[in-house]
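Every number here is computed from the coordinates shown, using simple stated rules; none is lab data. Predicted model only: the values in this text are computed from it and were never measured. Cβ atoms are built from the backbone, for glycine too; each structure is taken alone.
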Structure 1
Amino acid sequence: MRHTEPKTPARLTAKDVIAFLESQRNEEQRRILMRFFKTGKGEYGEGDEFLGLKVPQTREVVKAVWKDFPLEEVPVLLTNRWHEVRLCGLLILVAKFEEKVPSDSLRGRKDQIVTMYLQYAHCANNWDLVDLSVHKILGAWLLQPSDLGDTDYKRQVIDSLAASDNLWKQRMSMVCTWKTTQMGEPSWCLRYAEMHLHHPHDLMHKAVGWMLRELGKRVSMDLLRDFLSLHAAEMPRTALRYAIEKMSPDERQYWMQRKTAGGAPRHGRPYPPELTD
């Protein structure tokens, strides 16, 4: 089927967007995605349903419609059965959150989007839905002025996600720190990396290690090393491997040996300086 741009009537509705996305259905790609995102019984994405669209296709739809798409229609997309429709709704929220609007209306608009994102957080029920949206909305909001509350309030919001029994909300609390780290503020990443250090799920091990790696790359490798000097021995192996990925081979070997040995650093040094010159 030849790809065509979605029509943009005078007032777009969720029904219009859903109908267009459904018209692009690809059965072969659908089967691939359902395997890739572990939708089988007992897997983390159990029950998730796909149309078979690739992310660039969904992004093209978002690019064509987001400006004229009513915010009040977004929940219809977020609660839809199709994975790609929910992704479309989340990316529309991202586009609207990042839109340049007059300063007198900016704060209230962003707060409205954050409130909606949190209300429908349970609809981002796979790792890509979280990873493509949370840092750009919640993560950015953490370091921006808000009428919803101060830093303590924001911390309570993310703590509640971290304490949830929902895997995807837990992942949100970790991956949202990608943006705060990009903006030079490491405290959010360190807080939730510690909080999730003993999480039982591999997807959280990967998220913790990934965010720590970003902290080392964008803020301070020594800050990452300080964290590892305290926690490397107890970290899940996957989290540690992700965290040290950008280090030299010798230093990666050092931290993995620390994990295997499970002991405190020798001679009171947090890490050997000869590996970090």
Structure 2
Amino acid sequence: MKFVSYTRCGYSGFGLVVDGGIIELAGRLDADVTTLRQAIAADLLAQAEAYAKGRGAELGWSDLTVLPVIPDPAKILCIGLNYQKHKQETGRPDVDNPTIFTRFADTQIGHGQPLVKPNVTERFDYEGEMAVIIGRAGRNIAEVDALDHIAGYACYNEGSVRNWQRHTSQFTPGKNFPGTGAFGPYLVTPQEVGDYRALPIQTRLNGRVMQEATLADLIFPVEQLIAYVSQFTPLAPGDVIVSGTPGGVGDKRDPPVYMVPGDTVEVEIGALGILRNPVVAETAA
């Protein structure tokens, strides 16, 4: 199943993606459940299939504005340097544990919304990644149990302001400008994805392939990330782990290639679909 968060007529909601559009679910699986994060926390996603049986699409994609898959996660934990080719192109050494930084929820945008190039940089870079959405709470989760804690997967574009990222050894400032984290178009449940390791990932800038890999190439696989992260912080339903970007980032090309206003960037990950966003200048956002 695929689930999408959206706004329509001034109201936010979420729905099930079906042929021809979307079935509204806000307030229908439970009167008090109006967001996808709430539905995950209440363990209601499985009920959506039964609710949708015999129903056709109620909304078309043109009827709504797509929001980030989880607009309001309590935590967004991003993994750096998690593909060998990307680690090599940055010149970073091997490490024993994942590199982790945070992204704030108010930096996120949805599918189709503009990525905003800040005025303070000419080094606005793409990073296609797979996001993991937590479904079951946990602390000190064992690797063998980690996949049972996943509600679904989605595409992510971790727009990075490289000059600010390198002001110090800490990545956070360059990863948290408004309108730089694209997340979508929808959450795809593990049952529909199957083995996430088999998923291909590709980032395209104006149709040109810039990054290409498979999720099997992760240095620290999803199970290990969940186990590691849950040792230092409890994971809650709706929390997001952004699993890292492959090699081919614009900053390490010769010459460098950065996103500029007028560009279109796409992240495609197999069954997770295509996340597509135009790029605009900050003053035009």
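One of 1, 2 was used to compute helix-only ellipticity at 222 nm (-39500 (n - 2.57) for each DSSP H run of 4 or more, over all residues; to 500), and the result was -17000. Which label is that?
Going label by label, the one that fits is 1.
Once relative contact order in percent (Cα under 8 Å, 6 or more apart) is calculated for all of 1, 2, which comes out largest?
For this comparison of relative contact order in percent (Cα under 8 Å, 6 or more apart), the top structure is 2.
For Rg/Rh (Cα atoms, Kirkwood Rh), which structure out of 1, 2 has the highest calculated value?
1
When distance in nm of label points 7 Å out along Cα→Cβ at positions 90 and 178 is calculated, the result is 2.7; to which of the structures 1, 2 does this value belong? The partial results should precede the final answer.
Numbers: 1: 1.0; 2: 2.7.
It must be structure 2, since only it matches.
Check the numbers for mean count of other Cβ atoms within 10 Å over residues 50-57 across 1, 2 and tell me which is largest.
Comparing 1, 2, the top value of mean count of other Cβ atoms within 10 Å over residues 50-57 belongs to 1.
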